[in-house]
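Enquirer: The structures come next, written out as structure tokens.
Since every read-out is calculated from the coordinates, none of them should be taken as a lab result. Since this is a predicted model, take the numbers as computed values, not measurements. Cβ atoms are built from the backbone, for glycine too; each structure is taken alone.
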Structure I
Amino acid sequence: MSIKIYTKTGDKGQTSLIGGTRLPKHHIRIEAYGTVDELNSFVGLVRDSISEKELFDLLIEIQDRLFTIGSLLAADPEKNKMQLPQLNESDVVVLEKAIDKMNETLPEMKSFVLTGGHPTVSHCHIARCVCRRAERAVLKLSENEKVDELIYKYLNRLSDYLFVLSRKLTQDLKANEIPWKPRI
């Protein structure tokens, strides 16, 4: 027997958190974990374009961490009794080490760069922008509700990682990195 995808319980604009609390679908908590889910989809799109095993494997790990973040955000901090996966400081360190390793081979940045040059690079920049939006949504949620600061720390570092990854992909794909020259 298969499980039905639709439950019809959200037809009136509400959804349930882990723990049973019902919230309007426009609630900042729903926005936060929905944006993390959107980010996860874009990271998958980038991953689908990468053949380098080390990068591919790290993007799989990042997607796993994003599911962890999504589940933490989707749980009612007061009523949830379910054991959920946790984010660790070591998850942030993994991103920092990957950033440092990629930076070793990249030319020094002397200006902002225009996004683009190759579809994979563009997808990476879109993921970075969605990551920043997810971070903003989580920070907004944290103004009124308890949110583990490791979540927004991870998202902040992930956006840095995605930016450096876009530069590495530009280099690997021999795409053109166009510096932004402000018209003054």
Structure II
Amino acid sequence: MKIYTKTGDKGFTSLIGGTRVPKHHLRIESYGTVDELNSYIGLIRDQDITPHDKDFLKEVQDRLFTIGSSLAADPEKSKMVIPDLFVEDIESLEKEMDTINEQLPELKHFILPGGSTVISYCHIARCVCRRAERLTVHLAEESVVDDKVIIYLNRLSDYLFTLARKLANDHNIPENQWIPRLKKN
């Protein structure tokens, strides 16, 4: 099987179910951004983080493939059975954040991205996740999108922020706090 098909040479691609749409279609933008997010998660996994964090992120990557499959399917024409996202997947993110937060100091300031490469990667992934969420919310206004997809992306961006804080703590890196500059009278 060849990796190239030449079927997209005129700027159109097929959804699961056969529907042809332009490559700039909101559904393509949504799952393409989820794919971009998945790549950044892979980059985080390749850094100096704990085996537990690597394993948890691999599960996240699996869920992102599930989300990508859901977003790539034409909800009106696809008869293909695609993997499901479960409420337990969302709860897993929440439980992981709760466990991490028990080990962290109370958050009293906004945090600026930075401190180390892996922390910065977490913040980049968080921003891409927020973009994927915005695109998916927009898509849900005009087409069928599983509510759990939007909720999962929302929790995932929170998890990535929490992971950035954890990694700073794990590596004894002070958090890059934002202290607003106020106008002097």
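Enquirer: Distance in nm of label points 7 Å out along Cα→Cβ at positions 4 and 108 was computed and gave 5.9; which structure, I, II, did it come from?
Expert: Comparing all candidates, it corresponds to II.
Enquirer: Next question, about the same structure. For structures I, II, calculate mean count of other Cβ atoms within 10 Å over residues 36-43 and state which one comes out highest.
Expert: I
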